[in-house]
Each structure stands twice: as structure tokens, then as C-alpha cells.
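Heads up, there are several structures right after this.
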Structure 1
């Protein structure tokens, strides 16, 4: 039975790759037991994201968007249901397998940048490639290219405290791009920025989308979500609406 299930998962994965579906969740649940209480943070979430889409996941506090982001980013495993990323069934993987998929398939952009304060922009961007075992010359070339993509080639030897908030977020985006992931997963990427800088960063995401990147943006701000081309609205752990954005 286990072998048949594996073959079935492989066949599903191949079909998803063939049809360009990067993400598929099927009846995804995440349940937490706290004392005598059972909390369903995600309640049967089913949706697809195709290669090259720009999707915002939006909802109020407690809607389940952070939980769903952690599941999509392979930072957590579901209580039940299936999740495929780039044709790989990840919902049944162990921690080591999840870490491998996470490093290969997902580029993370966080609200707080998460940069090493004593490292240059170039070295911060290189870090995921060091963990991946990429040799030095290729690492530097790819890190330079990623910084070029975010218009920071002339700041690559600056440290985070020598950069503005917007520039630090650009370094973080370059670091997410450098592994050439299947998806860019951005969690409140403008939350620590002033509104004018936030608009600049959202303009950069639009450029990256136009260049063919698949972007999933998690936000509680409607005006930020409107920069995407599709919005998935969550409420009480369920998808309330899933609709295109008209620009």
C-alpha cells in the first residue's frame, strides 16, 4: 500500500510539473491542542498557485495566514492533508527532507530583514549558497547578479548599518533570489518600512514578477495586497474568497 501511495504521489507530482502548478494544497489542516482546547489554525485549505503567479494571502489577525505561510514555506508540517511544491509531496517529509526542499525551493523575505550585522551585503546574499555547498567563485558571481537584480550593485560591500531600511530589504530580497527558488515567499515585507519606501519595494516585487518569478505575499494590509495579481482571503482558518486583482 505504501509503495502504491508513493507511485501515486510521484504521478501527481509529474502531472503538476507538466501543467505548471508550483503549489497545490489539498484539504490542508493544522490543529493545535492547548490544554483541553483544540484550535484549528488551518481548516481544510485547498488551492493552487501556478508558475509565474503573484498571489497575496490576506486576512485579519488569527485568520491562519501565518500558519499557512509556515506550511507553504516548509517551516512546519500539516496535521493532515497533502501539500506539493514543485511536484514534491512535502506534507509527509521528515525534518531533514523538509530542510532540503525549503533551501532549494523557497526564497524567504521577512519583515525584519534578518541580516548579519557585521557582514557585507554581498556576504549576506552569499550565505544560502555557502549552506548549499556552492564553490566560492560561483557564489560570488550569483550573489553579485542577485544584487544587480535589486539595484544594489553599488552597495555590495556596505554593511547593514550603512544601508537604509529599503536597501536592507533589497539585500534580503537578493538573498532570497540567489538560490533561484521556485517561489519567493514574502512575510509582511513592508512592515518595517515607511510608506514611500514600501511603495518602492512593492515596485521591485512587480519587476521580479514581470521577470517570471512566482511570488506569494503574506500581509494584513489591503493596499499592499492590491499590488499582487490575485488575493486569497482567509478567515478563521478557511479560504473566504480567492479572486483576481484588477489593476
Structure 2
């Protein structure tokens, strides 16, 4: 949805409006999370803002079916290692083999055209930075939500804090309202509400299962994203990129198993 809106900042401003409304309404229902979780929420908010900035630039600089799998595939790779040291979650031999396959898949995606041209470097760099931001907030939230006693209260406060940032940035830059894009307002708001629902489910899952498994299962979306890029966004999609996306998915699945 965000990639299909031409003005990326406007798209993320709309997503932020929906997140703010969703977070505010959620917090009215759930109340505040436990005090022990508040520091994690604040730190995660910062990482989410960085993540959205990286996503804006990834979508601006590169093809969706290349940048999205790189960003999403990087995350479980880093989370799997980070969870070992931060949450004392030990991985099986299958999971470590998945990490190796995932690493190969990510490299294959970066070089899906046969070589990495200078023109592709900014997009790949932005996607890798986005993946690191995803891993950072995943680890922080995985630890924080377990101290919140209510994953939905944690999620509501998180969205309420991060939601206003890009609407404020959009207004502060005093850019003219892209009237031609107003037909996409409902699409941008829908993307925001979907994000609230989806990540609330992720936070709930992190209270029930190891962080590496949740992160890995979440990112099996890379195959769907590759297909969306080819079918709906009309992006060029060769056999190399398809094979690389499959490798990423296989590596993620092995981590989850």
C-alpha cells in the first residue's frame, strides 16, 4: 500500500495518523502497560521511527521485490543471534543451518541482477539498514512486552507514541498537499490500521514463543512480497530473484523449525 502511493512521506503520514488513532483507542480499552515496560516502549519507538525512515528510502530507491525481502530477511538473521545473548534463547542445529541459508539468500537477492551495480547500492544499503532497525525493535519489544503483563497495552502505547511523528514531519516541511494523491487517503489509512493489527499479533506471539521463531515466521512474507511486486507493482522479476526469495524463505523456515 505504501509503495503504491507516489509521495512516500504522505503515505507514511497517513499510516501514522491511523497508528495514532488505533493506539489511542487501544490504550483507552487496555490501560497503561506495567511500569517496567515503559523504558522498552520508548526505546522501541525510536527504532520504529528509524525503521520507517529506512522503509521510505528503500521504497523510493529500489524495487519492492528486492528491497522488501532484503529488509525482512536481515531481521530474523540478526534477531536469532541477538536473542542468544540478550534472552538466552539457544538455537538448534536446524536453526543455525537456516541462518546460513538465509545469509546466502540475502546475498543472492542483493546480486539478483548478476552483479551489484553502483546504481543499486543505495537501495540495498537502505534495505539492510531497515532490516537492522527491524531486528533492533523486535529484540527490544520481545523483552519489553514480557514485562508489560498485557501485550495489547504495550502495543497501544507504542503506536500512540510513534504514530504522530511522520504526520508532524510532513506538516513541518510545509509541502503542498499532494491533491492528486488524495484518492489514496483511504489506502494509506488502511495500511496504518493493518500495521496496528499485525504488529499487535506479533507482540502477543512474542509472549508465547521464542523471539527468533516469531521473527522468522513473521518474515515468511518475503515470498508473498516478491509476488506482489511482480504482479501488482509490475516490477521486473527474473528467475534469479525468485530463487533468491525462495532461499530466504527456506532459511527463515529452518530457523522457525
Structure 3
């Protein structure tokens, strides 16, 4: 599961890194070091700038809400549970299969958080969980494989800017051994030479699409313990990414029930 991540790049930086042709970010996207479900996140997708089928699609930078709401959903609240789509079932699960077929995106991230269940126990008898930040060793951006949907809120008027809800989910896979010791799942990545094919809304076979997705190459990502301040969604700032001295790792984890 990927339940928190960091996305601190400025819109201009993302536009350059992802070769964006059209920026359509209609809400403020501040650097966020503790991205959580329901928050707006930067996303890259290929679509007509005006949403018209007769206009050629271009690569865009937009803001999506994390937590996918399928077009057929009766209520937006379902998105709170649909933050991740498993690679093993994404092509078949009703909540994701239409988006997987035609509405794919990239979700830029500095890295993501996972919680390791230690052998220590809290006062309530639960495993003490230590948060780790997992990111590229070279400081580059992750392009997490994502899906997006556009949901119509029938309770709102057509001219209401909130009538259409744009949402997304992260596709996950099994984590390799070096990261699996922390958590058994991780986001799937899309390498730059495959961005065009992944974002292209033209029909493709399931095998072709799944073939574009890869787990991180061994050794590309590194993980280190960070403060349990990240457990609380309201906490934010670059200090959340500071490596925790190893001697403090277990002691500070036991001060909280943890998250993840």
C-alpha cells in the first residue's frame, strides 16, 4: 500500500521535467511533504486541453484529488478507500478497469512513506511502527503509475466549478526484497522512455499496458527512518524528510501508535 508521499516540486519544475505542453492547475499546489488521501496532487496526463474529442490530445499538468471516484459511483466518499489499485487486478476490478483502459496518468513524487512494524509493542499491545522515507538515491523524481477519473456530482449545477471531481489512484505491486522488509507493497513506476505510451489514451491490450510498468530497479531506491511527526496529516514541511539518527529510531517510534 502507498498511503503517504512527498511532492515538493514547483509547478514550473514539473512542467520542465515532464515536458508539459499545457498547464491546467486550477487550485494552489504548495510543496507538500505529507501528501495524504483526499488532498490535491500534481498529475501528468494526455488529453485535449478543452476535453473535446476533435482536438488533438497534449501532455498536461493538472491537479487531481487522491482517491479515485469511479464514474458510476453514487457518492464521492468511495474515493477514500480507492487510493491504490493493485497491478494484479487493475485490469479487471470494476472500480479501475475503465480508467486503466483509457485514463492513465503519472503522479510525480519525491518519494513515499511506509511504516515498518518493529518487534516492540505499544502500551495497547500493538506493534510499534517506524516510518521510513523511500526515494531515488540520485534525487530524481518518481513517476508513479496512476489512473484518473472524472466524476459528475449530480447534486450540483452544471456551472458549479465543483460539479466535476477529478480524482486518481496509485498502481502498486509487490516490493522487492530490499524494500519488502519494510512493507510488501510499493508504487509501480513508469520510466521516461515509456511515458508517451502510458499516457496515450488510445486503446491498448492489457498485456501491452502492464508491460510498460516496472518496479524500481534494485538499488535505485533507498530507505531511511524519519520522524513519527509524519504520522499526523496536519504535520508538514521539509523537516519530515530528515533522516532519523539510528539510535533514536526505536525510542521515538514507541512514543506513538504509528500509522500506515
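FYI, it's all coordinate maths here, none of it is from the lab. None of the values given here were measured: they were computed from a predicted structure.
Out of 1, 2, 3, which structure matches -25500 when helix-only ellipticity at 222 nm (-39500 (n - 2.57) for each DSSP H run of 4 or more, over all residues; to 500) is calculated? Derived from the structure labelled 2.
For relative contact order in percent (Cα under 8 Å, 6 or more apart), which of 1, 2, 3 scores largest? If you can, show how the numbers build up before the last one.
On the way: 1: 26; 2: 41; 3: 22.
Between 1, 2, 3, the highest calculated value is found for 2.
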